[in-house]
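Down below are the structures I want you to see.
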Structure I
Amino acid sequence: MLDLLGPSYIEALGTRMPKSALEVLEHYGDPRSLRRLGLNRLTALVRRTSGGAWKAEHATRLLDAANEAIALWEGGGLDFAELAWDLASELRIMRQLDTEIDRLDERIAELYAAADPKGIVKSAPGVGPVLAGGILGRLGDANRFANLAAVRSFSGMVPGVNQSGHSQARSGITKQGDPGLRRDIWFAADLARHHDPQLAAKYYRLIVERRLHHYSAVCHLATTLLTRIAACWRTGQPYVVCDTDGRPVDHAEARAIIAERYKVPPEARRRSRVPAVSEPTR
């Protein structure tokens, strides 16, 4: 809907739509009403709804976007009032969905607290309340597995093996088990590499030295992270972030170590984001 008004609206409001943006769209979706509001009152509105984060420059960009939309459609073809009504309707639906999500988050937190009173899963880097509930809910009691290898196998993030009477080859991961567990532990691992020097070091080696794709490298980290979480659960101890020499470090020191030693060079970063292309057969 905003695309109909022109590209400047997206540039002024941002793609993540903070509270101020939603407030403006809900009550002033018609660019004519936004222009009538004026710079001073619009500045006061965005300053109040953003807690001071948005100021006069944001209000100016919004007014410029409104003027551009009016000029774009001065010949007719777009009913601003109808579009504003549709925008307000969509925003009311979004607010209701946000309320339902908040209720779900509260329920997840209650169930997770009952299942993991020590907060062992949540103690792992990259694991917040939502991912902790997803990982624990899908993995279950890690003590039910015979060993940690069985935990990895359950996740489906281990390489498969194609065997015949004459050959043996490794394929991609098996993807057996709960896909939700793989999704949650993958997201957690992608976050954890920014907070755990050991995981950051492994990611660095996989990207820079082994030249793996980013997704493949994070899959390796996810297996390691899941194994560590399961080991912590089986011993009843929280996750402890350590340097590569095994020395425990706090959050600030861990981030400093990662920034100093394991920052992936831009060239390797670009290469890791491009899918590998097989060479032609000769």
Structure II
Amino acid sequence: MLEVVFSDSAKGSMKLAKGYDRKNILGGAFGYIGGKPAKAELEKLFEGEAIGGSSQDVVGIGFNLDIGDISNAIDGDSRPREFVRLFGSAAFKDAEAEQYFRTQSQDYEKLLAGAKRGEPIRAWKSSAPFSACAFAFLSDALLNVECKISVITLPEYCEIPEHAIRSYVDWMEVPPGQFYKFLHLEREVSPAEKRAQSRLWNDLKTENAPLRALVNGKLISVPEDFYDHLIIRNLPDGDFHMARLIGDILGKYPLGVGDGWYALRIKKMIAERRLEIVQEKDASHPYGKILRKATA
């Protein structure tokens, strides 16, 4: 069985989840902030089970499909351009970006080859827009391929010990040892659902909006300023740190939208003179600027 996840971070977690072994993890090296936790605390922190199988059976179909041009081939030139636009302020080397997309393309080819051999496909989907887009894309890619496809959708809320509630936005937030707890949610994707998701993806491709978002649970095309009101609503009076503003927005609105998109929109507001740069406090950090609302 091929496990399909929709982000690079979730891919790393899933690889660990396949053969999760708490004893090996506890036997490794750790760094601590403050005092060393008691053995019982460590065991509780890393408790969990493996979901079985090989870590080689994990593929990541990412590509950040909620953002930018999706009208062309998904493993063509448009996605790397979107990656550079979205994360260009970070210190990525060209070789690193090339390797990232080479791995993405290899995983996509591995998925197609496995599906055509009749290998079962299990997708791990969340309510993050990039995940919903990738699932629709996956359904379209496998529309005419005869293979079993199942999906596990991440619940909005999960009960944890001591009767507490934990919320997740995407699988990248789930500890590797806890993936097994969601296996009972697996369901088979029917041919009708696969066709519906394929139609959705093709509609989105035709519209080719700058952005796609989940609105009332439905994946739709939206304008590029769709999330701008969240930035404007949280602009403080006086000087503020760009990184702090982005962190506040991510904390208050867990929508599955990454920091790179908010940074891109803030830069747009600077270019439009709606915000102004007070100081380059940390030139080595992409969000190290001190900003303030522009005066009239």
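A few comments on the model shown:
- Among I, II, structure where Rg and Dmax of the Cα atoms in Å, for residues 66-177 alone as derived comes to 16.8, 49: II
- Computed 2.9 for distance in nm of label points 7 Å out along Cα→Cβ at positions 98 and 186 - originating structure among I, II: I
- For the set I, II, ranking by mean projected area of the Cα convex hull in nm² places I highest.
- Per relative contact order in percent (Cα under 8 Å, 6 or more apart), the highest-valued of structures I, II: II
- Of the structures I, II, the one that -12000 was derived from, the read-out being helix-only ellipticity at 222 nm (-39500 (n - 2.57) for each DSSP H run of 4 or more, over all residues; to 500): II
A short reminder: the numbers here are calculations on the coordinates, not readings from a lab. This is a predicted model, so every value here is computed, not measured. Cβ atoms are built from the backbone, for glycine too; each structure is taken alone.
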